[in-house]
Structure 1
């Protein structure tokens, strides 16, 4: 009887596990198109936010993105271009190492006027209330319209409540999150260098007979 009881338990557990896995798999595949659509919509909003291009809601964001933003590949990396007030804005995704994992941003620049259009955060695993504050509006607002210094490096200043001086080429770090702040500094500066270089190359090609 004990052997039969164990066999029954094993068989019952196996069947139940199989049923749950099958249900979860079916749910995932049925929801996969929606998951993909939501992920695409989220990325479009992040790109528009970084480029400082307004939209009304999620549906409008998709329409604005498709109308205003062009995607192009350079070295198998997606870049984005849009015109705002007849000025070209360039953007790209950039990833770097944070404290607990990868941080992925969208960084956008106005190469003509040598300033950042802005940034937005696509993903991170930083500590809530500390490094996780990179996703807060006050922190991201520091980058919007910030002047890009001649060396293409935005200075990361000591922790504060947010440096909103758009002419000094610097932003405040986050209190208690030096590693995350340094990661943001590195990611943003690498993206700026890449985007400024792309703009310079395009300008040089325009002047080539």
Structure 2
């Protein structure tokens, strides 16, 4: 699997891959610890699922960790079996991204800017965020990815994107830092985020 990006973070690592393998070869990479469910029928989704686990395996091995498969908690948040590391995973075919951290819950999201963001933006952004993003698809995609990354940091399902997740307005560049806030149960938590804009996708991840 071609490695597009790998970099160390304070307590872990981030990696990005482009899928070029077929299903059989990806399945071989993650066996015997992971086996694709027949309930996933879409061919691209099957490749994303397998490639995500193959990427996590490679990332863990690069860090000197032993891959034993992936499990999920009651909220659907993934964790590497047999390890105390925190994990976040995202995919948008043909790309897959993963983030591992030894200590902190992490979040990452990868998306390709699409026109649907213009339709859903009023449901996921507040008035200040909408005014800042305007009709810029790339900027809307950064906002969307940032909020998805925050959801993964939080690790539960009871958040409303426009109400509970806030992104401080920013000036769009090819990459940089932005500030996210999670507002839940009367507590506001600030989460530093980093983003990268490429020709094909937007990537946002939590920065520790």
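A few comments on the model shown:
- When distance in nm of label points 7 Å out along Cα→Cβ at positions 7 and 191 is computed across structures 1, 2, the figure 1.9 traces back to 2.
- Here the criterion is FRET efficiency 1/(1 + (r/R0)^6) of positions 39 and 119 (r between Cβ atoms, R0 = 25 Å, to 0.05), and among 1, 2 the highest value is seen for 1.
- Among candidates 1, 2, the computation of FRET efficiency 1/(1 + (r/R0)^6) of positions 127 and 175 (r between Cβ atoms, R0 = 30 Å, to 0.05) that gave 0.70 used structure 2.
- Origin of the derived value 0.75 (FRET efficiency 1/(1 + (r/R0)^6) of positions 47 and 183 (r between Cβ atoms, R0 = 25 Å, to 0.05); candidates 1, 2): 1
- Ranked by distance in nm of label points 7 Å out along Cα→Cβ at positions 135 and 167, structures 1, 2 are led by 1, which has the greatest value.
- Test item: helix-only ellipticity at 222 nm (-39500 (n - 2.57) for each DSSP H run of 4 or more, over all residues; to 500) calculated as -9500, pick one of 1, 2: 2
- Read-out Kirkwood radius over Cα pairs in Å, computed value 17.5, structure in 1, 2: 2
Every number here is computed from the coordinates shown, using simple stated rules; none is lab data. This is a predicted model, so every value here is computed, not measured. Cβ atoms are built from the backbone, for glycine too; each structure is taken alone.
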